[in-house]
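Okay, got some structures for you below.
Values quoted throughout were computed directly from the atomic coordinates according to the rules given, and no laboratory measurement underlies them. Everything quoted here is computed from the prediction, not taken from an experiment. Cβ atoms are built from the backbone, for glycine too; each structure is taken alone.
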Structure P
Amino acid sequence: MARLLALDYGYKRTGIAVTDEMQIIASGLTTVLTEDLIAFLTDYFKKESVELVIVGEPKQMNFEASESEVYIQEFLVQFKKMFPDMSVVRVDERFTSKMAFQTMIDSGMSKKKRRDKALVDEISATLILQSYLYNK
């Protein structure tokens, strides 16, 4: 089997999480600058077999698209040009940043580490991936 990869896409940074090859466990991989995301994915896809990419879908409480959806749509157009054979699924990502922050608190992480927005993005990507795994 191939891995699943999830993205918590952001204007500045994108959190990335992956599963193991059996698609059982979701783990944070890294956070990259969004401007470097396509290059990172190109390199990663050369090294690892990835079956599916899950991209967070930010929604407001009334289920309307968040303002950041415009940037995600632009990225998805570019992604499809670069990786036309890669399947993409969208997953509701509401509350993942808050859940990520709470996870950091619950795990006893120091205040200094909790201020690391890159780590929050990586944990958010992991939560998006766990949500997909749970609901598939």
Structure Q
Amino acid sequence: MISQKAKYALRALVALTRAPPGATRMISEISREQAIPKKFLEQILLELKRAGIVTSQRGRTGGYALLKTPGEVTFGEVLRLIDGPIAPLPCLSKVFYRRCEDCREEESCEVRHVFARVAEATREVLDRTTLADAVHVELETL
């Protein structure tokens, strides 16, 4: 299950994806439109800015915009940034691998074998789905 923070981050990025090219969106607009607490959204956008996903512009006409194109930002990238590893078990994490303390032998662990398939399928979807894909799919269903 993803955290509420990750869900808010993805919703904020979708809102920025919908903005016209070159336009910025103010935190208050995104907060109101996406029902995200403003202070929490500020923290999330700063984290996304530090990661090079969004940029900000000061001033009366300022706000936030995507730094990368919507086709370059994957759901997997955002989830790893906000929540950490995308793995149901620490021994299945590609980036944050850690051996399970109660496991005697990973190669013969039945639980690990089942969840390895789950993790692989999940990563495949998340790492191949971009913000552009999400907005396109959403528009098709309307």
Structure R
Amino acid sequence: MTTLLVDVANTVGARPDGWWRDRAGATARLLEQLAALPGRELAGPDGEPVPVTALVAVVEGQARDVAAPAGLRVVRAAGSGDDALAATAADLADGDDDLLVVTADRGLRDRLPAVARIAGPGWLLAAADRAADPAEG
């Protein structure tokens, strides 16, 4: 059982699809796509199965007020998104589920609990695309 903790700003920024013109809209679209992942078993970054039991998304800045889709926990960073993500990771690391943090931010990676596994946004975006494909579902 795995909890995914997602650095949403970092993940949104991984696709050059014009997100910078509407950060809140891009965030809302990503969260809707990610809402399909809890309850699924994904192929992990190492190829091993990842049974996703929960998904926690950290949002910040202009995207802080986006709606939270059903099935996701959204953490709204009052200040630094990195600070909120590191604090949330510390809280989640004490739980029963494995913790898989999705970020490409090297500085943030250094602040995560030792028990946290790390994956890049590309892995998550590909997994979400596969989950949205009816042929894969």
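Structure above, values below:
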read-out	value
Structure responsible for 60, 32, 24, with Cα extents along the principal axes in Å calculated and labels P, Q, R on offer	Q
Read-out helix-only ellipticity at 222 nm (-39500 (n - 2.57) for each DSSP H run of 4 or more, over all residues; to 500), computed value -9500, structure in P, Q, R	R
Winner on distance in nm of label points 7 Å out along Cα→Cβ at positions 39 and 119 once structures P, Q, R are ranked, highest first	Q
Highest-scoring label, criterion being relative contact order in percent (Cα under 8 Å, 6 or more apart), among P, Q, R	P
